[in-house]
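**Q** Listed below are the structures to be examined.
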Structure I
Amino acid sequence: MKVGSEEHKQLFCQWFMSSHRLYEAEQLPWPQLDGTTLERLQGIPFWDEALHTEKKAGKMLDAYAATVADPMIRAAIALQGREEARHGRVIEYLIDRYNVNLPIKPERELPANLEPAFIKFGYGECFDSFFAFGLFEIARQAGLMPEAFFTIFDPILDEEARHMVFFINWIAYKQVQEGKGWLRPFNSLWQYTGALQRRLDNLSGMTRKKKKKSSNNKGFTATGVKAFTLNLTVDRFLEVCIQENLNRMSKYDSQLLRPEFLPSLTEVAYRSLKLLPKRKSSPVVDAA
């Protein structure tokens, strides 16, 4: 099958739409949490950003889909928008159910140029999800939450993997159709570099904000570290990310493209680290 062909488009769009799952947040088997586990959940620092990102993504994809001329691609992108919005509802339900205290933030406005925003979001989702797969498995092995909690979110991470595969096939199809297929590796490098820089900037900003907060503040700095501790070597973290990405991507039709740039780069980094002199070993995961 030729990338960028009508056959390629039919495959990645039909596969994506036929693999859609029906569920809503209130239908999921949310577990009861004891006091320590509840505090640990409430101390996780990313619920705020995750909620706003998913809600904005749902609206942005829905708006962008309305501008797409091809009816099959339009329907697939609109479906992804509904799934992103549903992820937002799942996080919102979790926040309400477990009394996670979040600051009130205004709704984020949609960007004026929707297609570049979707492309930037797509590469960013590939970047975040690759490492989230590893962190999810590490947290699962450490028993940081009841297994029922991981059972809820495992299919949702599979949906993120579906989004990654759909996006990578869509962007490849689009670039070939525009006569820019030869630019795909360079475009990936540019986009992933931008995604990394934005996340480093966000991390730097979060660090500055934390330094300004009172020691009595109940944010992640004060309570998250008390809730759990992960002693994790870099090479072990990369190894789990690589393996979990392979596990999730192996579920899909072999004719579909997968994200390759970031996993390949991580594989190089992992193998390089393994060549370094061994230091005194420490537990990979230590759950407090």
Structure II
Amino acid sequence: MPATRLTTKRVEKPWGRRDLWPAFDSVPEGGAPVGEIWFEVPGAQDGSSEGPELLIKYLFTSDRLSVQVHPDDAGAQAKGYPRGKDEAWVILAADPHASIAIGTLNPMTKDELRAASLDGSIEQLLDWKSVKKDDSFYTAAGTVHAIGPGLTLVEVQQNVDLTYRLYDYGSDRELHLDDGVAASEPVPYVAPYKPHNLSDGRRILADCPKFVLERWTAAGVGTLRSDGRPIWLIPLSGGGTIGDEALEAGGVWLADAETPLALDEGIDMLVAYPHQGVIADIWPR
């Protein structure tokens, strides 16, 4: 099948919300807050070695997420997982003063990181960055981070459900200090890639070892081309068609072959595919 619409899974989280993004139904009165919506390949075992390499999520925050870290491929595979977890965020909406912590203010030793996680001072030692709509960040495995309240964002990540919590503001949720400290690189964050525009209406947000993330805002009709890599399409607003199916916000499509594609005026869409290297002729106009 050249293009598949992925199924959605709502994930309840204590830091989630009941009023979600306009493309999604709100949580009914009395329902548990939803923090994440996952987009899964029908019938595939997500997070497994047989599953797709990437996973797409929407996140909705009303409170702080834990201070956490994800292992790289080698660290995850040593624990029996198929891959580690690089991830990228694209901010869709942000309350005033919303922020994300990425990296530490100064280099720390692993012993210092453990001690700061135990006594709670890690919260003040992180680099909390103010964020706004349309900001994007790529964070490699090993980056200590936390997401603040008041944010709606899309997360593109390597497909594995593996998070080590270092600190959770005094809650009773389990921490993973041994594994988390071992996986961490507690240093200041340096963006691995500078986003830039291409002449065909594409903006490359990240071209990093684990995946490429693009943003498309130009209308047109043509063929979505692949160099053998699967391609995820994530419409944020506007519409179009892929094959004979309508593209619309709130959905995610996975294409693995040459596929007819038409994008309407007003389209705003993220496009992701695994491995480094921009596909030059992905969308000829």
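**Q** Have a look at I, II and say which one yields 16.8 for mean projected area of the Cα convex hull in nm², as calculated.
**A** I
**Q** Here mean count of other Cβ atoms within 10 Å over residues 108-115 was calculated and came to 12.2; which of the structures I, II was it taken from?
**A** I
**Q** For the read-out relative contact order in percent (Cα under 8 Å, 6 or more apart), a value of 20 was computed from one structure; give its label from I, II.
**A** Numbers: I: 27; II: 20.
The read-out comes from structure II.
**Q** Using log10 I(q)/I(0) by the Debye sum over Cα atoms at q = 0.11, 0.25 Å⁻¹, for residues 188-275 alone as the calculated read-out, with -0.30, -1.39 as its value, let me know the right label among I, II.
**A** Attributed to the structure labelled II.
**Q** Supply the structure label, taken from I, II, corresponding to helix-only ellipticity at 222 nm (-39500 (n - 2.57) for each DSSP H run of 4 or more, over all residues; to 500) with the calculated value -22500. Present the calculation step by step, with values, prior to reporting the outcome.
**A** Details: I: -22500; II: -2500.
Clearly, the read-out refers to I.
Coordinate-derived values only; no laboratory data. No experiment lies behind these values; they were computed from the predicted model shown. Cβ atoms are built from the backbone, for glycine too; each structure is taken alone.
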